[in-house]
1. Computing Kirkwood radius over Cα pairs in Å, for residues 24-95 alone for each of P, Q, R, which one ends up highest?
2. Once relative contact order in percent (Cα under 8 Å, 6 or more apart) is calculated for every structure in P, Q, R, which label goes with the largest value?
3. Name the one structure among P, Q, R that helix-only ellipticity at 222 nm (-39500 (n - 2.57) for each DSSP H run of 4 or more, over all residues; to 500) of -5000 was derived from.
4. Name the one structure among P, Q, R that mean count of other Cβ atoms within 10 Å over residues 40-47 of 23.8 was derived from.
5. One of P, Q, R was used to calculate semi-axes √(5λ) of the Cα gyration tensor in Å, giving 26, 18, 17; which?
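Coordinate-derived values only; no laboratory data. Just so it is clear, the model here is predicted, and its values are computed rather than measured. Cβ atoms are built from the backbone, for glycine too; each structure is taken alone.
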Structure P
Amino acid sequence: MGNGQQDLSRNTKAYLQRFQCILDKMIRGMTGALLTDSISHNFIAQMIPHHMAAIEMSENILRYTTDIPVQNIALQIVSEQTKSIENMRQIENNCGCVKNSPEAVRCYQNRVSVILKEMFAGMQKARTDNRINADFMREMIPHHEGAVRLCENALQQEICPQLCPILENIIVSQKRGIVQMKTLLTLAQNCRC
């Protein structure tokens, strides 16, 4: 995490410490997922810990923020990603039966590795200061951008038909969230709130 020059408050330090634990857990979950010869299975196995991290990050900011737009974004993330996890778990067994060639899986996972590396780096290097709302959004934007890229990558493969609408929904909701957060960050920067 990239800290600014100023001293951080106790609340900010507590918020950031929890965020780091969530990030570490997500990295372990995504990089340590049990992978098979099914791209559909692999996507689900890596996206569930990704979504779980977003839920925990949102619950973390909800402990500290009084900003209604940030609360709304966090609550929206909890609701949407909880539902997405449920949807993926319902189709996980069926989708795991859709197999891919070793070459297709290797190419897919190589691209996933690049996306994960960039997403993890973006989240770890997010600038931090005593504006916890801004910290949350600077951390969540690369998280959402990673999800969009992971979904777009999976949609280019031969995957389980039941998985496609879930991926498309993730793309739409995460792109909407990115726009909302970038807009709020710009407003906060302009008013120095």
Structure Q
Amino acid sequence: MNDKTTGKDYVGSDDLYADVQRTMRLCAEMNSGYHTEAEVRGYLREITRSEVPDTVRVFPPLNINYGPGVRFGNDCFLNFGCTLLAIGGITIEDDVFIGPHCVLATEYHPEDPAKRHTLLTKPIVVKRNAWLGADVKVLAGVTIGENAIVAAGSVVTKDVPDNMVVAGSPAKVIRPIDPNKND
């Protein structure tokens, strides 16, 4: 596809571009005022073109650039203001909590300036019962492990092991999860 204003070529088919435009339109509709949980799930089903379990709860606004790339498990919760850049595919497994203003970005660009306008993607997987605190950024190709906790404000550039707490930019393992700890 060629952007007529800059003359630069961007990777992607006309079909992909049409899906991105369709997703953005549906997200704008979903984000334009109050909708019940059932109505939001209805939008998510349209956006993702897949089954979204009745136990999924999303607080709009939610921004997604490519709906067919997103899959939700049971009992997921996404808080206000999340962004999913999903051309590479995002899987959110059962019982995942995602805090407000999180960004999951499957897309990136090469460092080489001559190739910079090439879009590259790697999938993101958030495994069962993981929790992403407020304002977390998850980059392309990362898997967040089962039961893992990502502390608020972290930037996750590498896989997070199961049952670990990570924090920082870039996120690093802080400690194992203590099931006996009462916060």
Structure R
Amino acid sequence: MSSLMYVHGYGSNGSALKGQQLREMFPGIDVVSPTQDYEGEDPYELQAQLRREIEANGVRLVVGSSLGGYHTLCATAFFEGPVWCLNPVHDIRDAIDRVLVPTLAGATVEQRDKMQRVIDIYSRFDEELFQRLPRREGQLHFALSTDDELLGDHAPLLSLFPHYAKVVWKDDCRHQFFRFMELRDDIAATIPFNHR
């Protein structure tokens, strides 16, 4: 059976609201939404998990949000179908500085050491994979907030991936992309199999 996949962001899980909303938008299509352990597993393992899920479930389109959008972009190393990325992380070092580093102030030595390992492996992963992704024409679709309080300006993302198929800009969405349901027709137009 062909299906869609939703890849949640940092601090969320496979029961994320956007995965549920995809099921509402496309009731006749199976939506796979695995839980990604962003702190417990390294990005190489997460990519291997996504690949297994995609292959096992016949996934034909992937939607990812924030850090899940980053991993969705990384999945284009092996996945050739259309992808939608909602306010994806595109500069892993900047995201680490904005999100993870501030949490280290009150952390224990053990927590700081663990977080430093996460930072180091993501930095290596970014150089080895993300910065070398294939540039397939027409594969990438972006939904970006004009008021993303976490990532700020998305112009550098579009400079990294100038071969994108479509960009949908939305106001009043913030980083969480609160107006996700409004993307139904845009996403529907890219689903590569029959749907309602």
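1. Max of Kirkwood radius over Cα pairs in Å, for residues 24-95 alone: P.
2. P
3. Numbers: P: -27500; Q: -5000; R: -10000.
Label of the source structure: Q.
4. Label of the source structure: P.
5. Answer for the origin of the read-out: R.
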